[in-house]
Structure formats: C-alpha cells, structure tokens
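See the structures that follow.
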Structure I
Amino acid sequence: MGLFLLVVRDSENTEVVEHVRSALDCDVVDKRIGYDGIIVIGGDGSVLRAVSCYDDPPIIYAVNRGKVGFLCPIPYDKLDVLLYKLVSGEQISMKQSIRLCFVGKRHFLNEAIIRSQVPRLNTFRICINSVSFILRGDAVIVSTRTGSSGYNASADGPLLLMDGIVINVVAPNRCAFRPIVCSIESKISIEIDSDPQVILDGIVYEEAGSHERMFDIFYNGSMVRFGYLNDYDESRQIEGLFMLNAGPVLSLE
C-alpha cells in the first residue's frame with residue numbers, strides 16, 4: 001500500500017484528514033522520505049505548492065475542492081473510490097505533465113512570470129534559440145501546456161492541446177503583438193531592463209536578485225505524474241474553461 005503525504009488546503013479540516021488517515025498510512029508533514037504518492041485535497045494552488053519543492057515529485061493524486069481544479073482530475077465525491085484503489089493496490093491510470101527548468105535551479109509546472117519589482121512598462125529582450133527580439137510591456141509570461149489555461153489565457157493567450165511553450169506579454173505597448181508558441185525543445189532566454197521580480201507557479205522566486213536580469217528557461221525532462229480515475233474527461237475540463245457547459249449541450253449532428 002505504501003506511504004503517502006497528505007496535503008489539505010484547509011489545514012483545520014480535521015475530519016477529512018482523519019478520514020484519509022484511517023484508510024492509508026499518511027504523513028501530514030513532508031518528511032522527504034520517498035513517498036509513494038502525494039494526496040492533495042484542494043485546488044490548483046495546493047497542487048502547485050505541493051510539487052514545487054521536488055525535483056522529481058511522487059505521483060500526485062489531486063482531489064478537487066477548488067473553483068477550477070484544472071490540475072485536480074479527481075472529484076471530491078470520488079475520494080473514497082481513490083482511497084479504495086490505493087488500499088487494494090488496484091491499478092490507477094496516469095497522465096504526465098511537463099515542467100520547465102528555470103535558470104537550471106527550479107522548475108515550474110504552470111508558468112513563470114517576469115516583471116519589475118516596481119510596476120512599470122518594461123523592456124524585454126527575448127531570445128528563442130537563435131532568434132532575438134525586443135518587446136515592451138508590463139510582464140512576460142512563459143507557460144507550459146498545463147499553464148496555458150491559466151494566467152496566459154486571461155491575457156488572451158492560446159490554449160495548448162499538446163506539449164509546447166507559450167510566450168506572452170502582459171499589456172504590450174504595441175497592439176500588434178501576438179503570443180508566441182514554441183516547441184518544447186526551444187531554448188528561451190529573457191532579459192529585463194530593471195530590477196526583476198520572478199514568480200514561479202504563484203511563488204515569488206527569492207533567489208532572483210536585482211543583479212540578475214537574464215533568465216534561461218528550457219525543458220530538461222522533468223515531469224509530474226497525475227493519477228486519475230477512469231471517468232476523467234479532459235474535454236469536459238476544456239468545455240468548463242470556455243464556459244460551454246453553462247448552457248444547453250451542444251450537438252455537432
């Protein structure tokens with residue numbers, strides 16, 4: 001059955017914690033002892049925080065109690081089904097999501113945001129492989145396929161249905177700018193003209209000091225594995241993102 005780490009968004013929800021721990025051998029404090037999996041009960045933010053500390057995270061079993069839950073493929077009302085499968089050793093389906101490496105030190109699953117410490121219009125030099133160009137805007141967003149449905153989408157960026165990288169600019173000073181989609185093998189470098197603030201998956205990257213203004217981003221093979229139940233349907237999540245499920249069911253017939 002193995003040993004698991006339990007991450008609950010509401011740490012005071014003792015009822016849920018005790019329910020899970022009555023079925024599985026779980027830690028609620030990360031001891032970094034080689035867990036067989038991490039059970040996250042919360043939303044996308046809870047998942048991102050749970051995986052941010054790992055270079056090679058265990059399998060993530062993400063149970064949705066948030067608003068969107070794009071990273072949480074298991075509905076909360078199926079928690080007992082998940083626990084039964086884990087206890088019985090029944091096979092659970094897996095999907096993998098890539099992470100990008102930031103300056104060779106940290107990884108991000110959703111996005112990296114590069115902006116100035118003081119809000120202002122910034123100048124960015126962006127290099128993609130051998131192509132280099134200058135853009136101006138408030139911030140640059142670099143998103144994975146997984147993260148393309150987040151901040152990137154709210155900034156009119158495209159939704160990726162295959163692995164790739166999106167480079168988007170927040171409030172570009174030229175209306176003609178369009179987000180750039182790159183292959184996952186692309187080597188990206190971003191330079192900012194002022195003291196930077198870097199945010200990786202919603203967490204401020206404290207190691208980015210004012211002396212460092214150029215940042216390399218690339219894929220180094222890092223993946224996050226998510227467990228999901230057989231009734232998981234990514235198409236429904238995409239429909240929800242576009243709010244198609246708010247109205248009558250559409251038919252193409």
Structure II
Amino acid sequence: MHFAALHRERNWLGPAHQFGISAAILLGDVAQAWADDIVSEVGQTSLPPDAARRVRRVWSGIRTEVLGGQYLDIVAEASAASSIASAMTVATFKTACYTVSRPLQLGVAAAADRPDVAAAFHQFGTDLGVAFQLRDDVLGVFGDPAVTGKPSGDDLRSGKRTVLIAEAAELAEKSDPRAASLLRSSIGTELTDTQVRELREVIAGVGGLAAAENRITELTERALATLASAPINARAKAGLSQLARTATDRSA
C-alpha cells in the first residue's frame with residue numbers, strides 16, 4: 001500500500017497497484033538476502049563448525065516452510081478453500097514454523113547437538129504458533145480496533161481463509177443453511193460496517209467463535225504439557241510458559 005500510494009502521489013507511469021506489488025516483492029527479496037547474510041556471518045564468526053552446520057539446516061527449513069506457507073495462503077484465498085484442515089495447514093507453515101518452533105530450534109542448534117530438545121521445541125512451538133495465529137484470526141474479526149490498531153473485519157473483507165471462518169462455515173452447513181449461504185456470498189467482498197457486524201453475529205451464532213476459542217485452549221494446553229516434560233531447565237520452562245500464555249491470551 002505504501003509503494004502504491006507513493007506511485008500515485010508522484011504521478012508515475014503505469015498502474016500504481018502493480019508497482020506496489022512489484023516493489024513489495026523486491027523488498028521481501030532484499031530482506032531475505034540480508035537474513036541469509038546474517039546467518040552466514042554468524043556461522044563463520046561466532047559458532048563452531050558443527051553448530052554452524054546445524055543452524056544452516058534449521059535456517060534452510062525456515063525459508064522453505066515460510067515461503068510454502070505463504071503460497072498455500074494465497075492459493076487458499078484464490079480457490080476459496082473452506083476446510084478446517086486447509087486453514088490449519090496454512091497456519092502451521094505460514095505462522096507456527098517461522099514464528100515459534102523454528103526460532104526455538106535455531107537456539108538449540110546454536111547451543112548444542114540436542115535432537116531431544118529440538119523435537120520437544122518443534123511440538124511445543126507448532127502448537128503454540130498455531131494457537132497464536134488463531135488468536136490473531138479471532139482478533140481480526142472480533143477485536144477492538146482501538147486496541148488492535150487495525151480495522152475490525154478486514155479478514156472478512158479480504159477473504160482470508162482462517163480457521164475461524166472455516167469453523168463457522170462447517171458448523172453453519174450442518175445447522176443453518178441461511179447462515180452458510182451468507183458466509184459463502186459475503187466473505188471476500190467490500191463489506192459495510194453493518195455487514196461486518198452481521199457476519200460477526202452469524203459466526204458467533206453458529207458456534208464458530210466458541211469452536212476457535214476451544215481450539216486455542218486445546219493447543220495451548222497441549223503446548224504447555226509438552227513443555228512440562230521437555231528436557232530443559234526450570235528457568236527456561238517458566239519463561240516459555242509465560243510466553244505461551246502471553247501469546248494466546250491477549251487483546252491485541
């Protein structure tokens with residue numbers, strides 16, 4: 001949006017929207033290259049060779065997973081994918097891997113050759129990361145804009161195929177054909193504030209909000225159970241436990 005606005009302000013040639021997309025992609029490429037440089041430099045200057053190799057393997061996984069997750073996300077929007085399984089897969093690869101599980105594994109890889117800790121962090125981080133994304137999904141529809149800092153209902157307007165929407169759609173198909181039809185015809189359109197409020201009521205009314213909240217709770221509890229049995233010290237467990245609760249029990 002920033003680059004497109006810049007194009008319009010300066011009255012440049014060609015479509016502003018396309019310029020914005022192209023510039024954003026290039027900026028992402030630059031950020032990726034800089035990140036690769038940092039990992040390479042740290043490996044060469046600050047880590048023993050075996051630790052550097054472990055870090056590079058984890059970093060390679062991060063790059064593949066986040067780009068794959070982003071691709072799955074745009075495919076889900078373009079194809080109007082509505083299944084809970086599809087939305088959960090996107091949340092896992094687009095958010096959980098690079099936000100929580102893989103960064104934890106980077107730390108393990110740099111510190112020691114501990115596949116047992118890496119495996120525990122993978123499970124803990126995946127569950128927590130998905131729960132974190134689901135909380136974002138809920139706030140994107142039901143959050144207070146004054147607190148979240150972004151307009152409520154944008155996920156509905158953009159057609160984002162979230163777990164919250166998938167839960168609501170599946171429940172509506174079983175119990176309320178009118179609600180199911182409204183969801184199908186409304187998601188991804190230019191909704192008025194009144195229509196957003198109506199969709200919120202529909203999502204909550206068919207049980208979509210409650211289902212998403214239950215899933216957040218289940219994932220968080222499973223993550224904490226994994227953490228409790230992880231082969232790490234008590235101080236690390238306490239810090240990660242607090243992180244888990246902060247990430248999933250929030251209003252912004």
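Among candidates I, II, the computation of log10 I(q)/I(0) by the Debye sum over Cα atoms at q = 0.13, 0.14 Å⁻¹ that gave -0.87, -0.97 used structure I. When log10 I(q)/I(0) by the Debye sum over Cα atoms at q = 0.14, 0.16, 0.19, 0.25 Å⁻¹, for residues 36-99 alone is computed for each of I, II, which one produces -0.51, -0.60, -0.71, -0.95? Among I, II, the structure yielding -0.51, -0.60, -0.71, -0.95 for log10 I(q)/I(0) by the Debye sum over Cα atoms at q = 0.14, 0.16, 0.19, 0.25 Å⁻¹, for residues 36-99 alone is II.
In terms of FRET efficiency 1/(1 + (r/R0)^6) of positions 156 and 204 (r between Cβ atoms, R0 = 25 Å, to 0.05), which of structures I, II is highest?
Numbers: I: 0.50; II: 1.00.
Biggest value here belongs to II.
From which structure (I, II) was helix-only ellipticity at 222 nm (-39500 (n - 2.57) for each DSSP H run of 4 or more, over all residues; to 500) calculated, if the value obtained is -25500? Write down the numbers at each step before the final one.
Values: I: -4000; II: -25500.
Among I, II, the structure yielding -25500 for helix-only ellipticity at 222 nm (-39500 (n - 2.57) for each DSSP H run of 4 or more, over all residues; to 500) is II.
Here FRET efficiency 1/(1 + (r/R0)^6) of positions 20 and 172 (r between Cβ atoms, R0 = 30 Å, to 0.05) is compared for structures I, II. The highest value is that of II. Taking FRET efficiency 1/(1 + (r/R0)^6) of positions 84 and 164 (r between Cβ atoms, R0 = 41 Å, to 0.05) as the measure, the highest value among I, II is held by II.
A short reminder: the numbers here are calculations on the coordinates, not readings from a lab. Treat the numbers as computed from the prediction; the structure is a model and nothing was measured. Cβ atoms are built from the backbone, for glycine too; each structure is taken alone.
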